Each structure stands twice: as C-alpha cells, then as structure tokens.
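Given below, in the form of structure tokens, are the structures.
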Structure P
Amino acid sequence: MKPTRRDFLVSTSLGLAAAGMTLRGAEAEDAPPRIRLSACDWSLNAYGPEGLETAARVGLDGLEISAAADNSNPGDVLAIADEERREAYKENMKTHGVAVSSVALGLLNNFPMVSDPRAPGWVEQTIAGTKDLGAKVILLAFFGRGDLRFGSGALKEKDVDVLVDILEDLSPKAEEAGVILGLENTLSAEQNLDILERVNNDAVRVYYDIGNSTHNGYDVPKEIRLLAERMCQIHFKDNKGHLGEGEVDMDAVAEAMESIQYKGWVVLETRVLGERDADFMRNAAFTRELLGVA
C-alpha cells in the first residue's frame, strides 16, 4: 500500500527523535516552534483565567480566550479591559506554561460590527488587552446576525462598505499595537481578499476556519494557498466528528499549509463527542501527527 503523507510525517518525526532531535528542537533554541496548538475557550468550556489550567492539562500550548465574559450581554466595557482579570491570566500563563494565543470577539455575532455603535469601542478595548497579554491576533466574528451574506448566499454589499470604513479607522490602531484583526466569516477567499485590498493595511487579515469553509462549499486547500500570508490564524474543526473522521480532507489541508509554510497558531474549535479532556487530547494528537509538530 502506498504510504500517505501522514505516514511520511510520522516516520520523519520518529527518525528525528531517534537521532536525539525533535522537530521542535530543530528550531533555533530561542525561537518559538513554527506551529503551536491552542483551543477556543468556548469549545473547551474553560472560561476565564482558570481555563489556562485546563488547556495545559489536555496538552495544549495556548488558549483562545473570549473578550467578553458574556457574549449575550457584554455591556459597554468588556472583561478584556479589566486589568485585574488580565493580571490573573498572566499569572496562570506563568504557572501552567500556556499562552493566550488570541482573543475572540464572538459577541459580534449577536451585536454586529457594522450596526452596533459600541463595536469600534469594543475592538479598541480588545486591541489594548490583547497587546497587554502578549497575544497577536483578535478574531472578529461575522456569523448569525453579523453574517456578511444574505440567506441566499449573496453578499451584503452595503454592510461590507460599512465594514471597510470601520476597519480603515481601526487598523492603524491595531498596527500601532502590533496586533492583527482577523476576519472570520462565511465569505470566500476572493471576497475576503477584496475587503483586505480595500482596507489596505496588513493589520487586517483573514482568520480561516477549515470546517466552516468546507461546510460552505469552498475549495479549502485552494483557499489556503490563495490567502497565504494574508491569513493570520486557523481554526481546526470537522463538522461531522473527530478530526480526520469527517468531511474535511485533512491531508489536503496539511499539504496546503505546508506549501505556504504556515507559521503560527492552529486553534481547535472541535466538538466534544464523549469525554471533554479525552476528546481534546485525541484531536490535539491527530493535529500534531498531521502537521509534523513534535
């Protein structure tokens, strides 16, 4: 039987280990590994600073945290703006050796960025909080009420025009803070690239989700290659089950990521099908094997 790419990656990892050298060890000692593994706090059901302990227990390198304590009732000032809360995150990062990989504005699904007057302020608070926590990416969500497409699939062009204006104002602030605003939505890679070209600031990129894009009928490996460096972070999930057992072609995803030499966080937004910790450890192990991450 012809060996798969995954077989090759595993055999390569084992070979390096046998030689006294891991893939991670092959990096410069003072440099972070090319790919690190995280999970969403809402998927892991591990909210607040205490969630970092859970992330460490299941063997992750980081945790993507929510900017608001309650996405259904966020208030004018978000939890991410609370200095004491951020200090608790910092202490737990040191204690458990787990980073805050990114900060998510999932509340924008309920309170759309293009229509809620509080949204720019929320983003500014999150920019400051994300910088303080040492993270680099903010997820801007556009699902539910915030979807940039009609139910028919047609683009909400007026909403996109408003979004571009908002991002043109916010992106210099993100750039100054060294933070990236990542757009996660139901649009195609081409439609997202059009938004990025109009904003014209590298502090705005695409937060890509392989499960969502597969569900929406997009050619995921092609889109990954098309987005390349315009993609800031990736969600891994499969809509049908554990990673590698559903509808997403994970080998093709890995090949596309390798072709663009993707660097950064891979964030698990996977479903719990049995016992939470066991499921996340299973999906994390699959991802590390797939991507050749030690």
Structure Q
Amino acid sequence: MDGDGIDPQIERYLEHLRVERRMAELTLTAYARDLAQLQRLAVEAGVPLDAVQPHHVRRWLGRLHAQGLSGRSLARTLSAWRGCYRWWGRQGGIAHNPVEGLKAPKAPKPLPKALSVDHSVALAEHTPVQDEDPALAARDRCIVELLYGCGLRISELVGLDVRSTAASRGWVDLAEAEVHVLGKGGKRRSVPIGAAAREALVAWLAHRPRYVRADDAPLLLSERGARLSPQQLRLRLSRRALQAGLPTQVHPHMLRHSFASHLLQSSGDLRAVQELL
C-alpha cells in the first residue's frame, strides 16, 4: 500500500456501496473522504490496512480529536471505517475488525443559555391576557418566581407540598421564608424565598383552595386538582414566555441557570451559589 492513490480494497468497498447499496452521491463522497483519511493515517504509521489493530485506531482517534474534530464527526468517521472492515471481513480479507466496539468521545452537552435580567423580570412580571383565569395566572407567576428566584429544578418544583408530610419530597415554609427540597442523590437542602417569590406564593395560595381535592398537599395543582406534571409546567412556562414577548424559547432549566448566573454576577460568591443549587 502507498499514499499515492486509493487503496484497492477501499476502492472495491466504495464500488460496493455505489452499485450494490445504491448509496447517495453525497454520502458516498463523505465515506470516500473518511476512508482516504484512514489510508493516510495507516501510511504515516507504516501499517498495512489489513494489519491495523484497535490500538492504532484509538491512537488515530485521539489525534483527530486533538485536531478539533467533534464527537459527532468522529462517530461518522468510525462508522465509515467499521463498515469497510466488516465488508472486508465478509470477503475473507481480514480475520478481525479493528474498529469493532470502539466509540467516539461523547460530544459535550451545550450549557443551557441564561436569560438576561430584563427578560427574567419581564417573564415574572408579565401581565396575563384579558381572558386568562387569574388563578392560573397567579400559579404560573409562582412557577416562574420559584424557578428563577430559588433556582429549583423542575422535579423539585413539581414535588413541593404546602406542608411537610411523611410522604413529602419537598415543602414550603412560609413562616421561615424557605423551601425544603429533595435534590439529586437524595440530598436535602433549604433555599431562602425572596420577597418577590413569597408574594407570588401568597397570591397563588389564596386561589389554590378552589382546585384542592379533599386535603391534598401538592403546592402546584392542575385545573383538575391533580399535582401539576413536568410536561404541563413546561407548556405553561413556554406559553407565558411567548405572551411576554421573549425572543427565545424558555424551559425550566434555563431559569435555574439564570438564577445561578445572575446571583454569581451580583455576589461573586461561587461557593454560596453552589450551596443554593
């Protein structure tokens, strides 16, 4: 094998993809590019394609990753290499597939965007449309204030009760101006309720008895009196953001991220923010 032209095995595999698999031209071009890269790497390492081992592939993956290739691009490259070696194995040309079982590095998850302070305030102070039920509007404001003002996760918020019971995952203590939640890993924490969040809570609690079935404890209730579900909460939050004219789609974790970002900007105390979160 030399670096001057395409390797005959790669050429035959690409012909197989074109004729037998009827692969689209753009996809075929991408495969050809990825396999040409495999050939170059093997040539540079002085390793024949039929002698490539898993440790070679791992080293090449690390090299490509260090050059800035994303996890998604590496996964596509690996798929092309793996497919070629599988086909070659079925032809009896190699005894094992050096790419089998290898995975590309995971692509990092993008950080949730934070709202600006102005947009956060606009969302919290949004005046409901004229025909909207004032009770539901009060509940939705309470949702925003607790997500943004306390940095709660959506699971923590929907799990809040109006009082502590044996089955409570979390509850509100208005007298102490705190919410007590059960976070990830079963960790309990208490978060102070600011003045705006307390005001929103009091306003919702004044309407809440209208929806209570028997002596149910959930803080946030649907129109049917059941505990508000995460999906219902997401929809109400998205609707409120749309009505408030925010230029981006708003989801619950965005408000938690906004809480942390704005608090850190104003206090500069990273440890305190971590404790609250």
Structure R
Amino acid sequence: MNELTLSAPAKLNLTLDILRRRKDGYHDLKMAMTSVSLCDTVTVRLNDTGVITVSSGTADLPAGEDNLAGKAARAFFNAAGETHGADIVIEKRIPSCAGMAGGSSDAAAVLRALGQMLRPDLPGTFLEELGQAVGSDVPYCVRGGTVLAEGRGERLTDWPALPACQIVICKPDFGLPTPALFGRVRVDEIKNRPDHAAMYDALARGDLRAVAANLRDVFEEVLTPEEQEIFAIRDALLGCGALGAAMTGSGPTVFGLFNASGAAQDAYERLKARYSQTFLAHPL
C-alpha cells in the first residue's frame, strides 16, 4: 500500500484553563477536548524522491515542510529511518485559525497514515510522542475522542465520550492571533475557571445538560470590545435553543450543544445566513 486517505476531525474545547506560565515561555493548560464530525480529508501518497509536497488548494496555507502536515511527514520519516518522500493532498473543510486544531489534525492524519502504511507495528503512543515536536495539539489529534489534555497538551487522559447531540459551529469573519491572546492573560486574575470534576461527572453520567452547563474557556475573559461579536454568536445559539455555548480554543469559533435536531437546524440556518463558515456537526 503506497496511498491512504484518512479523515482529520476538528476538535472542540469543552473546557480550557490556563494554570501557569512556564519558564520555557509556554503555558501549562488543562483542557477537556472532543472530536467532531467536521473533518478535513487527507491523502498521503508515498514517493521515492525523498521530497515532501503538500497541496490544499487554499492560498493562505503553506506548502511542503512549512505546513504542519509536511513537518509531520518529515518527523515520521526521520524517526522511523525511512527514506521515502510523500505527496500530501488536503481537502480543507475546517476553517483555518479557528481554534479547532485543523492544521494539527491534518498533521496527525499524516502520522496515522504513514504509520499504517509503513510501520503498523508502532504503538499509537509513539505517534503521539512524535506529534509533540510538530505541534501542541497534534498528540491529542492523533488519539482523538474525548480527552483531558494537560501540560502543553501532550499529557492525555481518556474521558467518557460526549453524549449524542447536535453541534452548531460558527466562525466569525475575523481571526484571533493565539500568541497575542496568551499575552493578554494574567493567570492570577482569571475569575471563572472550568470545573473539571463537574465536567467529568457530567460526561460519565451522559448528562448533556450538565456538560453544557460546564462549558468554559478562560480566553473569553480577555476578549476586547472589538471581539464582542463572539458573544453575540454565543447568545444567538442560546436564543435558538442551545443547552450551552462557548468559544473553543483560542477562538474565534463558537459552538453550541443541542439535544433537538430541529432547533440545531434552525440555528444553523440562521447563522449560516450571516456567517459563511457555519457548520452542523455531531460528536465522534
């Protein structure tokens, strides 16, 4: 087998807490994350040239080894002692710079594809460890599912799955630069931290209402007046019947959890009329 196509699911943050700034400049985080059905499609084709190419048809994404997917391929070949190259084609559906780990999920799909094609004997944890050098969200994206991620995102603990529901996802027409957002955070001034024990209990009981009540992203506390549209989207989702809504990751994407497909469809249609990057999804 020298070609494989895999899905690369988006991730949503059910919680995001920032615990401390580390000496290496990164932050220690604590996050409950889950995979959803909004996916990119990644095709990896081996070649004998040693060259890695990446194409996505998206002008604002880098190509080759400047792309996270290309970096992931190079990291795999180096670690596994392989001399292959790869031609990687990404069909993008996950918006870029949206807080949903689209680039990291593409990179994780490359690692999984190369593992299946070249080294099926390697444990999944090897690919997760390899992903740490590629990007902070890559280890989680290799594993997927509902997970508690700690440290920079590399320490993973499997959690009970998000209950069946409909999810409306909406990205406004602007981006948020992650480094700048981290720069606004004063860890000792965070007022409304997630209750991870309550979130775990809600997931373990399969209680979607309790999950929705415990959605929390501390980045919401440092949004500027110019970014208040994020809260307008959140309020629109709640007004359409979402049990809960929150920003995911470093934003600006907002999602709402629905237990009624009719209400979710209505919310999707209303937001889609205003925001082109609006999606209807479900948990994986």
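If you line up P, Q, R by volume of the Cα convex hull per residue in Å³, for residues 97-208 alone, the top spot, with the largest value, goes to Q.
Tell me which structure, out of P, Q, R, gives -9500 once helix-only ellipticity at 222 nm (-39500 (n - 2.57) for each DSSP H run of 4 or more, over all residues; to 500) is calculated. If you can, show how the numbers build up before the last one.
Working: P: -13000; Q: -17000; R: -9500.
Derived from the structure labelled R.
Every read-out reported here was derived from the displayed coordinates using simple, explicitly stated rules and does not represent laboratory data. Keep in mind the model is a prediction, meaning the values are calculated, not measured.
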